[in-house]
1. When relative contact order in percent (Cα under 8 Å, 6 or more apart) is computed for each of I, II, which one produces 21?
2. The value -6000 for helix-only ellipticity at 222 nm (-39500 (n - 2.57) for each DSSP H run of 4 or more, over all residues; to 500) was derived from one model only; which of I, II is it?
3. For Rg and Dmax of the Cα atoms in Å, the calculated result is 19.8, 62, so let me know which of I, II that is.
Structure I
């Protein structure tokens, strides 16, 4: 069943572009991330990073990516450049299929464009110690199983923040990253239900 879900996801995302223009959000900083699924691995893991212990998103689980630079050609270029910088993945080792819809962070002013694709099985990676504490592989279809869905609440700057989340082993994925995973889960679920 996981191979079938992988093929469904690839079919849905391949060539997909978002109808939402991230650049319309004038007050937000713009970033892009890569959600890479390891092909030729029966668990179809996604690569996630634990951010380094600095900044507002310190020690959060996220996808490799970062801020758009003026030298970037487009957001896809941002995602691939940042993926190379953060985890050392060579552009020859991965392929971007298409886009999810942009996700806004709560309270920190970022608009993030997620890209989904595949990465070769067990590529050579090199962690950027300044930006990344840990690189992990999490089986995508296990992660989106109902048994791993959670809900978290916390206070940030005297404001209560509620977020859907995913738990896998000792990892809690919430916020923008969780909303990206929810998009993937919803796309697969809708395709399976409606054909």
Structure II
């Protein structure tokens, strides 16, 4: 892609040449020249998926979520089921080199994580949006709306057993937990606020 031009000056290259300064299993630090003589850096993690699984509770629309023990929350957190699209940066490299779209792989991962973490099978997986972490951290989360899924038993990995349980929360309960900051993954909280609004659970009255 050609550099973007502002007022006759080329100020930013949208596809610069990246160099890897550090690489672990899931994260790498990359650097690039954003503007002539100016070096930028960012942390890159393989993308993940999150699921908005619609169901019913007491005859009203609700969501199937998980209650998990999370280190970063220093205890329990209510979360949208999900996980990784790739298990390593090496797999991400292979995908990038293929030049193929990530969407089919993200959907496969969404169905896999839905089965393992939430115990669901079948249903419609509808892409919602891809949430970006920010300029200096590249960690995309692919959100899917899941409708008409069959709910069964979880198929957790051995190390996850005892730490993740499923819960069905009504819209009112989700609103309360969001308000009380009991849903701590910020990007998922943002998606949940939007889900509540689009389904008419948040309304403002005029004076």
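Rule-based calculations on the coordinates, nothing more; no lab input. Note that the coordinates shown come from a computational prediction; the quantities given were computed from them, not determined experimentally.
1. II
2. For helix-only ellipticity at 222 nm (-39500 (n - 2.57) for each DSSP H run of 4 or more, over all residues; to 500), the value -6000 is produced by structure II.
3. II
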